[in-house]
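Nothing in this text is a laboratory measurement; each read-out follows from the coordinates by a stated rule. Worth saying up front: this structure is predicted, and the values here are computed from it rather than measured. Cβ atoms are built from the backbone, for glycine too; each structure is taken alone.
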Structure I
Amino acid sequence: MKKLGKQTIKFDTPPSILQTASIVGPKEANGPLAKYFDQCLDDEFWDEKTWEKAESKIIKETVNTVISKSGIPFEKIDYCFAGDLLNQCISSSFGLRELNIPFFGVFGACSTFVESLCLASVFAESCANYILCATSSHFCSAEKQFRFPLELGNQRPQSAQWTVTGAGSAIVAKCGNGPYITHITPGKIVDMGIKDANSMGAAMAPAALDTLITHFKDTGRKPSYYDVIVTGDLGYVGKEILTELAKSEGYDIKANYDDCGVLIFDKNTQDTHSGGSGCACCGSVFSGYFFKQLQDKKIKKMLLIATGALTNATTTQQGESIPGIAHAVSIEI
């Protein structure tokens, strides 16, 4: 490994993303990317008594799926990095407690999937052969914890996003045939003082900008180097803000930039307002749609930037602002 500039790490022997898997809920199953997911559920409970138990089952079965697809035995996987949105990452820890693999609970809010890929890549370069990455979120459990119980029927402003129900997982390997993680750019906490919990895209966009610019400065690359630049879950509002902010800094990303929160739902028919969010937004869209595009070589160079809002219900009630974070991985064939 070699550090470039302020924050970026370049891998001399780039780790390979061996395999991915994704499971999503019923709303996501009615979206434009449904055919790319490994499994689409008929209801949010999936035969469980609570939404939290359902989310744990979703991440558990997604991990089982990716291990089965990879052909790598459980006992050969060295470490697991996983996290979610719920208090103390209970979806991941309860869902994966029978895995019997050394476990790191990771929290980066909605940036957790790429944060896990970053950490797994460092481990693959240094001491491990196979590392499992996984993350999940659930619309009902997230609304219950961060906003209002669904039974209240609160109205959602147009800037609000819909937390994706689902999970995404990947196995990172020391050796493989690609796609390869060539660079990672861990992000810094950026807080612009935004306090509206229904405008997460605006809160996270400045962090995405900071990581985006840092990556380009550290690597000497330009936006045109990549076939696609993808953020995790800024949604329509955050995507527009990031595009304008990047242009004001001299980086025109409009031609090859998109957002997982924009892609996963149909804005005209699904009434998700500003689009998707949640750990599973980036996790499932990459593990389903983009990994397939990379395998088919329709995309050969991709910059994936997952964004997260580092907040909870307590800080919101205390009038705190919403700090943002964004982590980036450069994935290439």
Structure II
Amino acid sequence: MPLVDFEGMVSVIRELSAARAMLTFHSIGDTDSLSSAMALSELFEDSTVAAPDRLTGNAARILHKLGYGPDAVSYEFDDSAEVVVLLDVNNFEGCGGFRKRLEGFGGRILVIDHHRPVEDKENMLILSDESYNSAASIVYELLKRFGKVADAKIAKLIAMGILSDAAEFKNATPLSFEQLGELFKAANTDYITLTTELGHISPAGERLKTVNDVMGARAFVDSGLLFMEGECHGYANLAADSAIKIGVDVALFHTLGREVAFSARLRPTLDRKYGIHLGKVMRELAPMINGTGGGHPCAAGAYGSGGDVEGFVRKFVDSVVRLAGG
């Protein structure tokens, strides 16, 4: 697999900085992936940021609040691109609507990610380092390496990317705190001010759905781990996050609609204790719902058109229990 280290990626970006570039990410662009792409575009003279399918509500809202217009992100594959950069994803399968185009792309493909690398193509160069808490953290180091001082808007965007994957600082590293301090200073802000400015509190009705989803979920203990799983009428990720906050070890929630969407969470430190990587588990199970999956050791998701939802839940629990030695 064509892996490169940080300095190797610096050299390649310097070599390709004048090339026409398209920066993209996984199927549903979240805050980390979008902020990484927007910030990294500063290093390419001619670039487009493109979303394969759509952006999360939070990511789109942050972009709007920072003053980016509707044309800041394209939803079309850039056929004129000479190089494609994948942010926060290291495989074509996770790139949704761009998957086939990427498989047939003849130019250079750079990958900047903080998950385990899984794709192996001759034209790919992969910087994938799980020691970073987010793709935004890697991109910020690249900007500094090129002497690019982030202006206030970019600094806020990168900071929100780092924060979004920090899981309320449970996944933060010493570098995360160092970077956030620098970014707050560059943007003349602080944690509370920034998160108030760019954050979002859902309407009471939406929060009520999450409360009801958690209260109505199934909770059980297996091999010494407290599990919670259930179907959501609100957002699966919010229910899973809330379950972890109240003391659950492993949470799995799903929504049903035009597609099936699973969100899984693991209490931080359990990944290191047991060697559990939820992103790998979700990727392996995703074919059961005719979809794709992946993510971090403690936070991951799977999306598909439908299939054996109950079987997915059983296999997920079995996989985690097996990895935990049960």
Structure III
Amino acid sequence: MGSVSGRILIAGTASLLLCLFLSPKFIEFLRRREFGQNIREEGPEGHKTKAGTPTMGGIIIVLAFAIPFLILSTRDWQSLGVLGATLACALLGFADDYTKIVKRRSLGLRARTKLVVTIAISLGLWWVATQKAHVNETVNLRFIDANVDLGPVFPVLIYLVVAGTTSAVNLTDGLDGLAAGCAAIVLLAYIGITFITPGQGDLALLTACLVGACIGFLWFNSFPASIFMGDTGSLGIGGAIAGMAVMTNTEVLLILLGGIFVVEALSVLIQVFSFQMFRKRVFLMAPIHHHFELQAWSETKIILRFWIVAAACAAIAFTVYRLSIKG
């Protein structure tokens, strides 16, 4: 256990330092190439000043986590499945970011293209999980100590987890450091989950690399941000969290574990449903962090309070997991 924990600590630290080392030069490169963020016209007025801030910082996150992981891990199928989902989702996000930059607009790839690629990624993750990592096609409800065998419906669940998580992280990425901080908190809980579960040492190491990369990126992404992660980062991190949920059989627990992401996604769904059905808006603007912005909360206050909620959700979810494996 000592050698495993040592490798986990070294891997996480290496990812953090790599991110801190690479980011300044990368930010300068993006500025020279004028690869800046395009801000939506319908967004909050205060966000107009963020136009032109370098984006696609997710490239640094991916490099900073992948290099130490590949060097220090034993590369078992569980961790390779999560790595594959992360890289594939990050590539989709990169294509989306690049399209936005080239066309100089806030909309990227077509929705149909994203749907097809997300289905392909989900099927790939399902194949690795069931055929190589030997993950059971069951859902552990954790809260009531029960399992549900999904059988042929299991790929559908994986698609819902991948699509839901990537979308939720992407929606949360609207304030400086909000998504990176919340993701680091969720992934920190996953370090604990994989560390106390036998046979998941490589998953713990991979998650530590992700936490290190997110924290290192947060140094430059905190308010006021010098760089944004873009869809490259938000979809990549979403893919990583989804992959972790599948490999650790915590798909249902993820609803609590990633509570802040769920709240952000639900606020958009509620807003759209309410406006379509009743022509009324529940929130001043969705996702919900914009609602608080328009209520004159400062950006830093919203971010810190959301981090507090994320930490509380992650702590409760970890406790539920610990109790479920004890039972």
Structure from which 4.7 was derived, distance in nm of label points 7 Å out along Cα→Cβ at positions 103 and 255, options I, II, III: I
Distance in nm of label points 7 Å out along Cα→Cβ at positions 63 and 279 - structure with the largest value, from I, II, III: III
Value -9500, calculated as helix-only ellipticity at 222 nm (-39500 (n - 2.57) for each DSSP H run of 4 or more, over all residues; to 500), assigned to which of I, II, III: I
Of the structures I, II, III, the one that 0.05 was derived from, the read-out being FRET efficiency 1/(1 + (r/R0)^6) of positions 15 and 239 (r between Cβ atoms, R0 = 25 Å, to 0.05): II
Which entry (I, II, III) yields the derived value 2.3 for distance in nm of label points 7 Å out along Cα→Cβ at positions 31 and 127: II
